[in-house]
Structure I
Amino acid sequence: MKIRLLVVDFHLPGCRSLKEKRHRIRGIRDRFGKQPHLAVAECDFQNDHRRARYAFVFLAFDGKSLDRAVSNLEDRLELSVDGVISAIESTHL
């Protein structure tokens, strides 16, 4: 079994409140956490309305499947979040 941790930081330009932040990043956990091979959690910046950090933990039987799942998630995040990905850190566990 292969495991990878992906930590993604988002910058939310023009965001004026925590309520607006929740609206702009709504559904990350719900949308991506339903996949059986993926766990999702907001892990920092809960009180900062201009930044968000999410951790994604992937499980796969082989490295190719893991790489494909991570790449797919990165592409989908860029399209589904009303913000800018400011950093991505990937760690093999």
Structure II
Amino acid sequence: MIAVVAKLTVKSGMETEFETHAKALVEQVTANEPGCVLYELYKSKEGGEYVFMEKYKDKAALSAHGQTDYFLAAQPKLGPCLAGAPDIQTYASVQ
């Protein structure tokens, strides 16, 4: 298993727009990617900080995720909402 934690800081006032596009992406990933075991979005209590928590069966599933039409189409919608580059960390399961 491979886990990804993507931390994003959203510009003040752009939270609603970000959440609209991010939730649509979550729905598409959940419905269309059998290799993705978990794809959830969380928001900090303080606001402005979001985390995508992702879990994939293998490297191929993670790679496929990044090449889907809906993932690529979401980037120009989500990008303008961000206050900076996302902090993306990838982890391997310990067995």
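Any read-out appearing in this document is the output of simple, stated calculations on the displayed coordinates, not a laboratory observation. Just so it is clear, the model here is predicted, and its values are computed rather than measured.
Taking helix-only ellipticity at 222 nm (-39500 (n - 2.57) for each DSSP H run of 4 or more, over all residues; to 500) from the coordinates of each of I, II, which one would give -9500?
I
Taking volume of the Cα convex hull per residue in Å³ as the criterion, the highest value among I, II goes to II.
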